[in-house]
Structures are given as C-alpha cells and as structure tokens.
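Next up: some structures, all given as structure tokens.
No value in this document is a laboratory result; all are computed from the given coordinates. Note that the coordinates shown come from a computational prediction; the quantities given were computed from them, not determined experimentally. Cβ atoms are built from the backbone, for glycine too; each structure is taken alone.
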Structure 1
Amino acid sequence: MRLVTQAEIARSLTFAKLIPALRQGFIDYSLGQAYSAQITNIDFAAERGEMHIKPGFLKSAPDVCVKVVTCFYDNPVYSLPTRDGCVVVADRRNGRMKALLADGGLITDMRTAGASAVAIDLLQGKPEIDLGLVGAGTQALWHARAIAQVRKLRRVQVWGRDPLKARVLAERIGAELAIPAGSGSLEAALASDVVVTATPARTPILGNQFLKPGAVIVAMGADAVGKRELGEEAVKRISQFVADDAAQCRQYGELQWLPAERPALELGRLLAGLEPYRADAEDVVVFDSTGLGFQDAVGARLVLEALG
C-alpha cells in the first residue's frame, strides 16, 4: 500500500482541477453514478472533539475511499492542529488496499470549500461579490481561496469569536489574494453577497441581523446532530434551501431544525437539470453543506492521478 504524504497532496491537488471535478461529481451523484455511504459521527463532548467517517466512490473510477477526519477544538491551546485525518483508498475490483493518503485533513478542507464554490457558481449570479466569513478557522481561509476561483472578490470581511484570530486571518487573506480584507463585527460580515458560516456552533449565530438581499449563505458548520448556525429569525427570511444531500442534511445539517414540510432542493439535481432553479434577485438562499463521501473520492482520485 502506497503512503502519500500531506506535502505530496498539497503539491498535487489544485482548485483548478478540483472544482470542475466536484461539479461533475455532484451531477454523477444525482444520476446514481457516484456513491456516498451513511456517515458515522462520533462526539467526544468532554474533550470538545469529534470524528467523522465517510465512505464513497465514483463509478467512473476503480477505487473506493474511506475518509476519517477528527476535529478537536481545544488543540491550539496545546500547540496542536485542530484537524487531522487520512483517506484510505482500496481497489473496488478486488478489495486490495492501494494507498493511504495522510493528508492531515487537507482533502477535507479543499473538497468542502470546493463544493461551496460549485454551489456559489450556480446560486450567486453576481460576477463580483463581497464575501463575509463567519468563523476565523481553517475552513474560512480555504473558502476564501476556493470562492476566489469562481467569483471576483471585491472585499472580504471576517468575524470570529476571537478578534485577534479574525484580524490575523483577514490580513492573511488580503495579502494572499491581493484584495481588501478586514475584520470586525458580525453584522459587517453578514452584509455581504456571499456569507460562509464555518463554526462548530450548537446555538445559533445568525438571528435577526441584516442579510443582504440576494445573498447566498453557505452553511457548512452544522455537520452533526445538534449543531446549528442559523436561528429561527434568520430562517424566516431565507427563501430557499439547497442541500448537498437533502436526507443527510435533515439528519446532520441546518435542515435538521426545519419542519419536514419545508422543501429543499439538491445541488446535484440542479446542476444536472433534473430540477429547475429560479430565484428572484432579492431572495436569500442557503447552501446546506454536510459533506459527502464521493467528494473525498474525487479529491483522492485527482491526487493519485497527479502522482502517477
């Protein structure tokens, strides 16, 4: 079995290839050509940690993948990364283990942000946008990088519970992407054309604050039972929910808090033209992202193809 290091993955996986591959992956998923098994989440409440296990494969590729990723939110206190993980790749034809991608959570970070970029490219019609980041962790940084691939960013505004961390992230994004970026109030971040909520919150962060007409909210922090970033007052002003997988989001995402009769579209079906998507210019739309196993298979396939 081949061991692939995080450094090798970082050199071989790019958004230029990942975003279009994820777009096709969502279409394939909606057509039954990509598969994601039931995910397993393990919560370590006392340690403020969690583990996510997600299997999946693409029928167009000969492999099957299992991704394991952990998030322990107090780790920075001990000078440890919040996230760690790996992807195990097996041959789907004979079950032999082919590769262990010791990515430290990198594939998860990139495929999650890449999927959001796919959604934004469909749901947000404006070619130039202001981006608001709610949360100042790794996912916020990767989302800024990914979204910059599909939209021109006029400005980035960051909010985080730790003002210093938010300021450092804003400075990093501004320098890396060569755009104006700042940190400040939650309200300033929310007054954007695209808002990414990337927190592990279990009590809502968004309530009755102003939301810009026509905004797209990427709600990716809620990926387990009990997590929630959007409060009832915010939900009342949301015109449409679009899920990566409606059934999974009903169990783990923001949809778990919505009445069963509240409809949600699915990203892959919209991309495949199986459902029409119509939104008025004033509508606020949410992309509910919980992460699917086929996304990890897309990332792993691109890495192994690049490495040869």
Structure 2
Amino acid sequence: MLTALPAPLRGALAFVALALNTLACAATLFPLAALRLVLPWRAARRRLDPWLNAVATGWIAGNGVWMRATQRTEWDVQGHEALPYHGWYMVTCNHQSWADIFVLQRVFNRRIPLLKFFLKHELIYVPVIGLAWWALDFPFMRRHSDAVLRRDPDKRRQDIDATRRACAKFALVPTSVMNFVEGTRFTAAKHAAQGTPWRHLLAPKAGGLAAALEALGDQFDSLLDVTIVYPDGVPGFWDFLCGRVPRVVVRMQRRAIPADCREGGPAQRRHVQRWLRVLWHEKDLQIGTLLRPADGTR
C-alpha cells in the first residue's frame, strides 16, 4: 500500500498524480473553452458549460483517487447527507490552508453543483490551472488593500463588477458559488493585526457575497455554512500532499438567506455584513468546541 511509504515519497507521488490528472483534464477542457469563445451565444453556453463542469468534476474525482491511495487521513464530515444536487448554492467557509480547497472539493463533489471559487487575481498566472480556472468562469478578485481603497475608492468597483459578470454566467447553469469571506488564509499574525473579536477567525468581508446575492437574487436556494478544522494542526500544501493530516473535521449547515440580504440597494451590504458577523460568532464557538479534546482538558 502507498500509505506505508515514507511521507516525502508519498508527497512526490501525489504531486505527480495531481499534475498528470490536471494535464489530462486540461487537454479536454481547453478545446471546449475555445469553442465557447467562438460561439458566445447564451444557447451555446447552456450546452457547453455542463460539459466544462463535467471535466472539472472528473478532475476532482481523479484527485480523490490519489488522495485515498496516499493518505491515511480520518475524515469526520457531518451535514452533507441530504443536499439536493440541482440548484444554486452560496457556500462560505473559514480559510486556513490551500488544503481547504481540496477538502471542500472532496466533500461536495457530485453532491452539489461544481464549486466556483472567488480567487485572487494573481492566481490566473499559475501554469495550466490558472487558465483552467478562467475557462470555468471562476471570478478573479484583485482585493486591493485598505490603504489603496482609501486613496482610490473606485477600485472597490473592480471586484464588484467582476463578481456580477461571473454571476451573470452562473445564472445559466446550476452552480455553487464559493467565497472565503475572510479574503485570506488565517494566520496568528493577521489575526493579531486585525484585532478581531473572534479567537479562530479573521474578519469577514461582505463585498463579494453581497454582489453575488444581488446579481443572482432568489436563484440561490440557500447558504451552505461550512467549518473546517484540523485538530492536529493546520497543514501546508506539501504536508497535505505527504499525507501528514491525521484528521479533518468538516461541519456544514444549510441556512436560509435573509430577505434583506438579497434585495440589493445601498443598504444591502450592511445587512450582509451584520448577518456574517452573527454567523462568524457561531462559527468561532463551533471551532473552539471541535478543537477541544474529548476529555475537555484544552
């Protein structure tokens, strides 16, 4: 069994498997994306987008094969048992590691429509995979710093407009829109710099979520509120490939989206921000409980 191999060797094999899986799927994905470019009509997109999403779904399934072959991770997942596959979902989650993306893809693949992540604009330049994300209509966000936004408030519109353009495309085919509303991975340094009232979380940002809700309105069936915890320590990407993740805990809850968060208008963002703060308070308490050993000694 590959799980008996030394961790660095398992990591190397996992990386090769990931690369080969990515290249194989890209060979199918890119011609379909090129065809969609030369046939820009809505009717063509309705037919081609499901094929593009199917290729991405196959890529996720292929990643699941090498993960099962090289990792001995214990998966503790609750809350995903009865999710209807068809429909539109808004998904949000705490963010700690690149491994979060693989975790979310694994637990949701073929349970809900393909997850479309909000990504930092710089990731479009990642070889092969960046172009694949573009082909799948993942929204790329520039996420300017607070200092830049204070100097030039109009730059805030760039991310809002990118979100609206992406969501206009998502309206044609059932989609799950995934947004890490913290905007970046949690670290102790970032947490200290923000001075948030939460022990395990950074402050949530309402902009992308509010724009998506305004663009798609009542099309979203619900919000899937996901919490990921690594009880033995947050892994880096290489740690994840090497299988140095003894246990992953995932909890999810399907929540109704408040009406005032769907309505658009100047007050909508404040409503979304207030709602997120309530969710974040509950999530922070939940993470603390999940990290506490069974004997309660933490």
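Can you spot which of 1, 2 the value 6, 26, 35, 25, 8, 1, 0 was calculated from, given it is P(r) over Cα pairs in 10 Å bins from 0, in percent?
2
Between 1, 2, which one scores greatest on relative contact order in percent (Cα under 8 Å, 6 or more apart)?
2
Comparing Rg/Rh (Cα atoms, Kirkwood Rh), for residues 33-72 alone across 1, 2, which is largest?
Going through 1, 2 one by one, Rg/Rh (Cα atoms, Kirkwood Rh), for residues 33-72 alone peaks for structure 2.
Given a value of 5.1 for distance in nm of label points 7 Å out along Cα→Cβ at positions 49 and 281, point me to the structure among 1, 2 it was derived from.
Computed on structure 1.
Which one of 1, 2 has helix-only ellipticity at 222 nm (-39500 (n - 2.57) for each DSSP H run of 4 or more, over all residues; to 500), as calculated from the coordinates, equal to -10000? Kindly include the intermediate steps, with their values, before the conclusion.
On the way: 1: -10000; 2: -16000.
Only structure 1 yields this read-out.
Comparing distance in nm of label points 7 Å out along Cα→Cβ at positions 241 and 273 across 1, 2, which structure shows the greatest value?
2
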